[in-house]
Structure I
Amino acid sequence: MKLGYFTLTDNPPGYGEARKDPNRLIQDLVTECIYAEEIGLNSAWVPEHHFGLFGVLPSPPTFLSYVAAKTKKIKLAPATVVLPLNHPLRVAEEFALLDLLSDGRAVLSAGRGYDAREYTAFGVDFSDSLEIFFEGLDIVQKAWTQDSFSHDGAFYQFPECTITPRPVQDPHPPIYVACFSEPTLRRAARAGFNVIFAPFAAAMMFGSIQNAVAEFRRESEVAGYTGREAMCSYFTDVTFSEAETSKTKERLLKYFSAILPAFPSDPASTPPHISYFIDIANRLKNMKPEDLGSRSIITGDPEQCLGVLKECEEAGISEVIMYFNFGGLGHKETIEAMDRAAQHLLPHFES
């Protein structure tokens, strides 16, 4: 199993006066991604968020192209492209270009998102997000594997076209689907894609990350696909005292509280295929520090953190991407948290 760097650039209005300057936050993120390579992490994953409603980074491929020029080895990935808000042909072009400029280091992770406010601003029907997403993902894959093609679907129609440049990786950069629900997992598996889980959501839907990976593998193999990968993200902080651990959990509760406005909350107006977010929001709303176990966060002393990571490895997770700067953690403190992970966790896994 490998370890990577991950952030959602969380900086929502709920942080109040503690909100960071968005420009400074993005500049710090560049430094953190470069540092992730220096300390031996496998990958850097950055988000797509719009209008300062939650995160501050609107364009992963633009950002990652800049990071590509400053690094040599680290894998470069979005977590995740909100595909229904982007034309799939443009996504195919941008990530093929990133793959070329980085000499084959691009990864594509795509999802539907969960914030209806972003859909409204871009004029996209939130209730159609599931079908728009899978039609778009099919187009991206065809754009990378066919010399030319046309499309006449429910949401996209275009004449025969060819995507340039072509990806460096053969047949194309790895494609991951961000899975928060059982229907998304099953459709992703049956279409032959890899998946990326949030452990707390996987536990809600399947009982545990282990069950989620097993179910993904079963669905993939029934559809004739072997060797597909499952990854997961984890809030991570190696600590050395109960006080430090408690402080980290309080920071995560701050994060959960501030993210709630982005989640659907009205059963009457929420599309059925995304209604599970209402349950997630209700659970997060009532969480206390003692509720934050290994299904939510990796924290505690190195032995405790390693225990959770080894369980992920035994479950068949190929990579855990670690979220250090959640809940408004400063840049200096984030670098320190990355150093602790590099010293105490990374030596036990592939580099």
Structure II
Amino acid sequence: MMKYLNLLLASALLFSGCGNDEEPQPAPDEAMYYPSDTAADWETKSLSSLGWNESAVQPLKDYLIEKNSKSFMILVNGRIVLEEYFNGHTSTSSWPWNSAGKTLVATTTGIAQQEGLVNINNKVSQYLGTGWTSESIAKENLITSRHLLTMTSGINDENDLVIKANLTYLEDAGLRWSYHNVFQKLMDVVAEVSNQEFESYFNAKLESKIAMDGFWNNGVIYKIYHSNTRSMARFGLLALNKGKWADEQIIDEAFFNESISTSQSINPAYGYLWWLNGKTSYRVPGGQTVYQGHLVPSAPSDMYAAMGAEDQRIYVIPSKNMVVVRMGDASDPSNPNFALSGFDDALWQKINAVID
């Protein structure tokens, strides 16, 4: 009898820790993984362990090759599931992010704000001085750093070269969404408030924290970040975890959540230089047309993305703990408008065939 009671007591103790007030813990292989500073140490995960369709991988690779890709990666919970290089590109090759690098500027601006150096709701002229545009002082003073983060500065978008002569008035700040390279004035703001070159601040506060291996150089119309594919994936992993890397919250989570939320009422698919899927409508660079539906219909609705010219991509999908990276030449050189080329949607159809 005593043996039977002891058995009942042991069973009760065993199940007492499984009550509803205690969150279930993930299995060890489901925990979020962060790679060390040494790229060669990056853990992998097999497709079979995820139950993915391995027969759909080759069609995906064929499509990537057909569309002039240089590299492609998928991370799940931080581990590499797919990593492919094409056309002589390697894991150490650097490639330009183009406008996907705008998200690096947004993140660095957020870090400067959390350090008390800048307030994005303050007018830009508070940091750069009056006369940084060719607008009247009254109109210029309407423009805040937040307007630069959200593409709502109201500055004329006819010329992408950001020099004072081109920064002319089109509409009051906040009343028009217009994709424009004037965002780069945020780099000047960060440089001014941190009393150092933007690149130096970025390197110390962001790049070195997650062991990215990249550099900024002067492109035709603005500074462009270059890196290898794994560095791009590292930033994607930081974004998946809302600015957290291992035990360090590098960018304030509240700011990051603002970054990946609709930032204004004119273009629901735009945050702080991040593109947002799953909204009811969207606008694209180079026009004022409103398109109904999701930005990338075949992609998960919770996806947010860093998107750059010639189809440089970081797709972040929280519901799947997934990051997808694509680098390369333009998928369709004759149709450079990334949101209308059809590349993203067709690519996601190929990805879905693998992961579903």
Structure III
Amino acid sequence: MAQQITVTEHLLLHQKQVPMATGRFTRLFNELILSAKIIHREVSKAGLVDVLGFTGDINVQGEEVKKLDEFANRVLIHRLSRCGALCAMASEENADIIEIPDGLPTGDYFVIFDPLDGSSNIDANVSIGTIFSIYRRKSPSDTRLLASDYLQKGADQVAAGYILYGSSCMMVFTTGDGVNGFTLDPSVGEFLLSHPNIRIPEQGSIYSVNEGYFHYWDAPTLEVLAHFKAAGMTRKKPYSLRYIGSLVSDFHRNLVYGGIFMYPSDNRDPSKPGGKLRLMCEAAPMAFIVEQAGGLATDGVNRILDIVPGHLHQRVPLFVGSRLDVETVRDIYTAAKKD
């Protein structure tokens, strides 16, 4: 039987490669793993128990909250607050920083997460996921937490990853030394290494974008779209359109097969001029993962990992995937700026 390595074993083997990593970092990951198992258990029962539909609440993003969204958020907050590794945390569903309750041990790490990405697809049984990003605070641990401790650029991430609740439950993450994927074996209840050293193809054959919004895009974005739909550009035939509408699912497919995911800015909503996706809990972690796998991520022109967030829920356009495909987009936008 082939050697089977669990997530925890892998972390312990590679802990020296994580800056200032300690046992607390491993405990933090163990709580993420346990949270993933609990959320997966509920997701797999969707349709059998009362976890589908809306709660009736509106989150900080102005979006209706799904019952599973709320459940996943509560599980992550409850488990992570008890790991003893965090100075604070943040969620896409919460407006402000989530402090560690009094009486619980704390640490120097900060984690921000999207508890259930793609939740608008829950009722249709589409693959969804949890995205997480981990930073280390910069100020001394015995002082008050500063905004600069959590408003860090993506390049400062200690680790980032996602859990995909699909045909199988997978955890994909990086600690800054390559990307590895672990699949949950339900017979033993462990995430086992199934996709070591994931590398995204240099050029893909898939583009992922919601073309229903093309009437709201500017001329350079339409040029980008035309490029991937045309034959004889960088390939002999057009790219294939594959769009699920769940960032985790679209990203994971393109990571494996090669391609580009695009969520450009548009003029639909003046209150969201930067696009729909959140920099800290969606774009930055995916950018960290894809760069560690040999790909690229930009806002069209600028490297995502170089953007310093101005606030917790800042939004950005996102172009992420195979290196040559993202470079093509960057060239188109850069040329348009010069005109």
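Read-outs: derived from the displayed coordinates by stated rules, not from any lab. If you're wondering where the values come from, they're calculated on a predicted model, not measured in any experiment.
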- Message: Can you rank I, II, III by volume of the Cα convex hull per residue in Å³ and just name the one with the largest value?
- Response: II
- Task: Have a look at I, II, III and say which one yields 15.6 for Kirkwood radius over Cα pairs in Å, for residues 81-176 alone, as calculated.
- Result: II
